[in-house]
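> Structures for review follow.
Every number here is computed from the coordinates shown, using simple stated rules; none is lab data. Remember, predicted model here, so these are calculated numbers, not experimental data. Cβ atoms are built from the backbone, for glycine too; each structure is taken alone.
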Structure I
Amino acid sequence: MNANELADELDSISYDCTIEEWRASPVGSAAAMLRQQQAEIESLKDKLYLTKQSLDIVDSWIGKAQEK
């Protein structure tokens, strides 16, 4: 289960209140923070993937340069 799925579970808890009151509640705030954290996790995964691709390219260049 990722943070978005957990946030969805929290959102499924029904309270007798308005949407604004729900968002201001501790559970509503926790759901929002979980979604924010999941977005940051995905961003970091993308950066890590791009870094690995860059390192693979550099390794390839170094290997070709050493062959000469």
Structure II
Amino acid sequence: MANKTWNKSKTLIICGWCNVCQKELLSNEDGWIVNAEKKHFCHDGRDGSCFDKYVIEQKNIAEDATYEGN
């Protein structure tokens, strides 16, 4: 009698969409980030890392908010 082995099924789950480029993020892909605000970002977006773009954008917004002009 042959030994039977357990085969894990390879299911594909949609985990969300990138908040910057709207790319679908799948469970079998590595390279996506979820931040504390539960926003999803991909590493390989259209023009580089979408998370890096988001961080730079948020940094610019924070700098503009703290700027006091005369």
Structure III
Amino acid sequence: MTLTKDLIDKLRFAWRTKIDAELEARLLRQFGEEPQPETYSEQDLHEQVRKYVNSYNEEKETVSMDF
């Protein structure tokens, strides 16, 4: 299973989280293709994307507070 723009839109709604254009591009680069020779299960993909999104958003919040 791979990540698509449609799936990202569904995750935005389901998770009620912010996924900006920069993060969307990173996610598509990272998870848009299957890692050969392995494949992502749906559960693996969702969990990896969730961790990536949370890490990205936490990093952005930390940077914006460091003024």
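> Upon calculation of FRET efficiency 1/(1 + (r/R0)^6) of positions 11 and 59 (r between Cβ atoms, R0 = 35 Å, to 0.05) from the atomic coordinates, which of the structures I, II, III produces 0.40?
Going through each structure in turn, the value belongs to II.
> Quick one: helix-only ellipticity at 222 nm (-39500 (n - 2.57) for each DSSP H run of 4 or more, over all residues; to 500) came out at -8000 when computed from one of I, II, III, so which one is it?
That value comes from structure II.
> Out of I, II, III, which has the highest value for relative contact order in percent (Cα under 8 Å, 6 or more apart)?
Structure III gives the largest value of relative contact order in percent (Cα under 8 Å, 6 or more apart) among I, II, III.
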